[in-house]
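Right after this note come the structures.
Nothing in this text is a laboratory measurement; each read-out follows from the coordinates by a stated rule. Predicted model only: the values in this text are computed from it and were never measured. Cβ atoms are built from the backbone, for glycine too; each structure is taken alone.
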Structure 1
Amino acid sequence: MQQDKMFNSFADQAKSFFEPMRKINGMMLDNMEKMTQYQLESMKRYTQMGTERMRAASEIQSADDLRDFTTRQAELMNELSQQMIEDARAMTELSMSFRNELEQSLSEAGQKAADQANQTAKAASESAKSATESASAKSTATGSSSSSSSSSSRKSS
């Protein structure tokens, strides 16, 4: 009976110990998935831009076409620069969001651990106090019966 109680207590403690780690791992996976998806979309945009520019370059047939191509190339470089800045901002926002979620989760886990430690310490203290009182009561009862029996043996002599 006592072993079952101890085993269940241990299982509950292990579960509460690993729960924050499971939650953090899930958050990390979600964040990694979001960042990977965003990077794949960015790569697709950049690849399409590059392919379009190569196609436009292959269609140059005159000096006017070359002038138009270089003018458009300068415009596209500005667009690319703006897109890279937007991508960097988006990645920063994803990272900051993840950091805030992680800090909150770690704070909650720390609070739970502190609460659990306090409960365990309180339970251990109460158990020790109960055991001490029980031992003291047994000692007193044994002492009383010893003195009663020694009194009885003196009277009989």
Structure 2
Amino acid sequence: MQDGSDQDIAQAPLAADPLAVLPGYALRRAANVMMAELSARMADAGLRVGDASVLLLVEGRNDMTSSLIGKALDIQRANMVRLLARMESLGLVTRAPIDRKSIAVVLTPLGAEALEQARAIIQDFEEDLMARIPARHRDHFLPALNALWQ
């Protein structure tokens, strides 16, 4: 007999969740679960998802300013300052002048090593993610997600 406790609710079928039929709720819930999983995998390598994102963006470039990185990742300036300061303190990135007024964020050798670790983690994560999607939906999964924000 169920008494309505949290344990009973947690074990109830997903179909019994009235919010599960709302696409926005389902998307947010899926995104939260997936980002938590990716964050845990990155943490095992001493990285954060934001670190990996910055490393991927600046690889092989000498023209990525903090402003461009923030725009690309939709990160506010104040948060970019903290993120890049932490990454610099870890030796993952450094700054290099572009011209008289612009400064680029560039990879260090340690950052390049961290990037390779991040790439391996991301590749495994993406494969595991896609394996959870029914085969008949895989081809249109990413285009459908991109349509929501592009």
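Observations, loosely collected:
- For -36500 (helix-only ellipticity at 222 nm (-39500 (n - 2.57) for each DSSP H run of 4 or more, over all residues; to 500), calculated) the corresponding structure among 1, 2: 1
- Test item: log10 I(q)/I(0) by the Debye sum over Cα atoms at q = 0.09, 0.12 Å⁻¹ calculated as -0.66, -0.82, pick one of 1, 2: 1
- Ranking 1, 2 by relative contact order in percent (Cα under 8 Å, 6 or more apart), the structure that comes out highest: 1
- Ranking 1, 2 by FRET efficiency 1/(1 + (r/R0)^6) of positions 45 and 117 (r between Cβ atoms, R0 = 25 Å, to 0.05), the structure that comes out highest: 2
- Looking across 1, 2, the calculation of FRET efficiency 1/(1 + (r/R0)^6) of positions 29 and 77 (r between Cβ atoms, R0 = 30 Å, to 0.05) that yields 0.50 traces back to 2.
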